[in-house]
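Coordinate-derived values only; no laboratory data. Remember, predicted model here, so these are calculated numbers, not experimental data. Cβ atoms are built from the backbone, for glycine too; each structure is taken alone.
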Structure 1
Amino acid sequence: MSDVVLTTFDWVPKTPRGYVRDLRVRWALEEAELPYRVEVTPFGDRTAEHFLHQPFGQVPWLTDGDIVIFESGAILLHLGASSDALLPGDPQRRNEVIQWSFAALNSLEMASLPWSLFLFSGDTEETPGKQLLDKFLAARLGHLEAALVGREWLAETFSMADILTADVLRLVDRFDGLAQHPACRDYVARATARPAFLKAHSDQIAHFAAAD
């Protein structure tokens with residue numbers, strides 16, 4: 001790989017720290033032991049150049065030589081091409097990792113993110129909409145719970161699929177949403193005990209705190 005640059009915000013409020021999605025990329029880079037450096041883009045004044053690299057004004061994006069790529073899942077797929085620790089070379093296992101990665105970003109996150117945003121809002125009223133979100137998330141977690149029973153990782157060994165899935169579940173766990181799903185809860189605990197996660201998380205927290 002060429003000189004790898006991860007671009008994230010220069011600062012974010014305290015509430016999302018530890019959950020900004022550059023964490024997924026930091027974690028992957030640490031697992032793969034790939035050298036990288038971090039550059040910043042303003043949180044408050046999102047410039048035309050920012051939108052050129054990330055059309056939705058979000059972070060992160062990755063620069064690898066002449067390649068610039070956004071969206072955390074796409075970035076991890078790119079990094080996986082350089083690391084069996086993220087994406088195995090064996091075709092069968094590779095496909096297993098890819099399918100679980102897409103499941104994390106579609107089947108799981110499409111249920112977990114609206115639920116989490118509702119809780120972040122501070123609205124505790126049990127409206128029909130909130131009940132629908134609860135039911136939707138519980139159904140997805142129930143299916144994942146069944147899949148995780150007896151497994152350490154999703155595709156035999158730890159991979160990018162576990163980074164994405166565990167990060168999606170971490171946000172649910174923040175609001176104690178895994179209380180009825182012990183296999184999911186234990187899976188998150190295993191993943192977030194890994195040295196690469198601990199370093200990535202610490203680095204992100206320190207990065208944003210330094211700008212206060």
Structure 2
Amino acid sequence: MVVHVWRRAVAAAVGPVVVACGEREIAAAIEAAGGRAILTDPELPTGSDRIHAAICALDPGRDHDAVVNLQGDVPMLDPRAVRAALAGLADRETDIATLAAVIDDPAKLADISVNKVVAGFSDPSRPARALYFSKAAVPWGDGPHYEHIGLYAYRRAALDRFVALPRGVLELRERLEQLRALEAGMRIAVSLVDPTWLGVQVDTPADLDRARKLMR
């Protein structure tokens with residue numbers, strides 16, 4: 001699955017792609033496929049900590065001013081999603097950029113394995129500021145709800161600041177690390193993308209079975 005994700009990242013053609021991992025088995029799989037991997041401390045608590053450790057080792061001279069964190073659970077991700085996340089950093093006031101898609105299935109809205117983001121899209125073609133993330137069906141009232149797609153583009157300075165922050169009260173309650181950034185006053189931009197760009201996000205054994213069937 002990680003090899004499939006690596007291939008999607010390479011296809012986005014926005015810069016060097018490196019798989020940061022804590023397991024030699026993953027690194028070996030990537031290298032066997034022709035990719036590059038870097039081993040990081042397996043005890044790092046989050047993906048953001050892992051990419052921070054990786055980019056500090058790979059780019060100590062800070063030649064790259066942004067980094068995209070693409071998690072290894074989206075084997076059918078459309079490469080356009082990577083480019084859309086990076087484009088969300090066009091506003092210099094934005095610290096972190098991420099993606100969302102409209103939820104059109106009531107079952108997904110009620111599913112706590114589907115993370116939701118609250119943002120007021122006055123113009124769906126432009127990024128909006130993230131106000132909150134939750135596993136609950138928020139906000140209340142009539143109108144669209146949005147699934148958060150866990151792909152982040154960080155400014156280097158913002159990533160440095162984020163990993164140095166203490167874990168937030170709401171982050172611990174919701175178990176969503178992006179709330180740490182919001183609690184600290186950081187600005188997260190959210191861009192709406194086509195739901196089909198996500199493919200299947202593998203969070204459960206049922207998701208994995210569905211992804212295997214679709215890949216076949």
### Query
For which of 1, 2 does distance in nm of label points 7 Å out along Cα→Cβ at positions 80 and 200, calculated from the coordinates, equal 1.3?
1
### Query
From which structure (1, 2) was FRET efficiency 1/(1 + (r/R0)^6) of positions 88 and 120 (r between Cβ atoms, R0 = 35 Å, to 0.05) calculated, if the value obtained is 0.45?
1
### Query
Any idea which of 1, 2 comes out highest on distance in nm of label points 7 Å out along Cα→Cβ at positions 48 and 192?
1
### Message
Out of 1, 2, which has the highest value for distance in nm of label points 7 Å out along Cα→Cβ at positions 160 and 184?
### Response
1
### Query
Here relative contact order in percent (Cα under 8 Å, 6 or more apart) has been calculated and equals 27, so which of 1, 2 was it run on?
1
### Summary
Matching -16500 (helix-only ellipticity at 222 nm (-39500 (n - 2.57) for each DSSP H run of 4 or more, over all residues; to 500), computed) against labels 1, 2 points to structure 1
## Note on the structure
When mean count of other Cβ atoms within 10 Å over residues 56-63 is calculated for structures 1, 2, the one with the largest value is 1
